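Every number in this text was worked out from the coordinates using simple rules, so none of it is lab data. None of these values were measured; they are calculated from a predicted model. Cβ atoms are built from the backbone, for glycine too; each structure is taken alone.
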Structure P
Amino acid sequence: MQLRFMRRSKIHRATVTSADLNDVGSIAINEDLMRRTDIISGDKVSVWNVTNGERIETDAVPGSSGAGETVVNGAAAPKLHDKDIAIIVAFTLTDEPVTPKMVSVDDRNAFLEDLADNRKG
C-alpha cells in the first residue's frame, strides 16, 4: 500500500485580520469556515501568504463563529500581517482518492463559493 499526502481542505484568499506574536501559537480561523472545509481544532495546516510569499505550517483552532477573523499567533506572526491575503490548506495521508472541500472567501472572510478542482492531470 502506498500512502500519499492529499489536499483535504482549502480556504482560498483569506484575509489575515491580526497577528499576535505573544500568543502561544496556531491560526484561529472562523469556526463556520472550519466546519465548511472539515478543518478541525488541532489539524495541521499550511498557510501560504499570497501577499509576500511566506509559507508556514501550524495548527488550526476555531475562531469566533461569524466574526470573520483569521488570526495568526505565536512564531508565525512575523510571517503574516494584518490585511495579508493567505491560502490555508489541510492535507490527509491516505491511499484513497480525496474530494477536497475548498471554499473562496471575500475580504472579510465571509464564504463566497465552493470551489471545484477543475485542473486536469
Structure Q
Amino acid sequence: MNRLGLVTYVAREYDEAIGFFVGKLGFTLVEDTDMGDGKRWVVVSAGDGASLLIARADGEKQEASIGNQTGGRVGFFLQTDNFERDFAAWTSRGVVFREQPRHEVYGTVAVFEDVYGNTWDLIQPA
C-alpha cells in the first residue's frame, strides 16, 4: 500500500512558518532537526494524512515561489470535522479568509491565506 507522506512547503524562514502552522492553525510540530549549515528538517502535521516538510527557500528561484507555490490557485485543502469551530478560532488568531463560508455540494468551504499568501481551502465535507 502506498500513501503520500510529505509535501514540501517552501518558506522564507523556518520559525515564521512554524509560528503560523502550529501557533495559528494548531498543527503539531512533528520534527525539528538541525541538519547543519543552517538547514533544518521541519515537519508539521494537521493529523491524519500527508504532513508538510517546511523547507527554507535556497536561491532566487525558490524564493520566487514563496507565496505562489501553486501559481495562484488554491493548492492546499485542509479538511475539518467542525468548520464553525475552526473558522472562528482561526479568525480570532488573525488568519485571513478571502471569503465568507459557503455551502457547496461537497461541503462547507472558505478560502484562507497562509503566512505567505498561498491559498488554502478549509473544508468540512458534506
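Tell me which of P, Q gives 3.6 when you compute distance in nm of label points 7 Å out along Cα→Cβ at positions 16 and 96. Of the options listed, only P reproduces it.
If distance in nm of label points 7 Å out along Cα→Cβ at positions 64 and 88 is calculated from each of P, Q, which structure is the one that comes out at 4.5? Derived from Q, not from the others. Work out which structure the value -1500 belongs to, where helix-only ellipticity at 222 nm (-39500 (n - 2.57) for each DSSP H run of 4 or more, over all residues; to 500) was derived from one of P, Q. Structure of origin is P.
For the structures shown (P, Q), relative contact order in percent (Cα under 8 Å, 6 or more apart) is largest in P. Set P, Q, criterion volume of the Cα convex hull per residue in Å³: the highest-scoring structure is Q.
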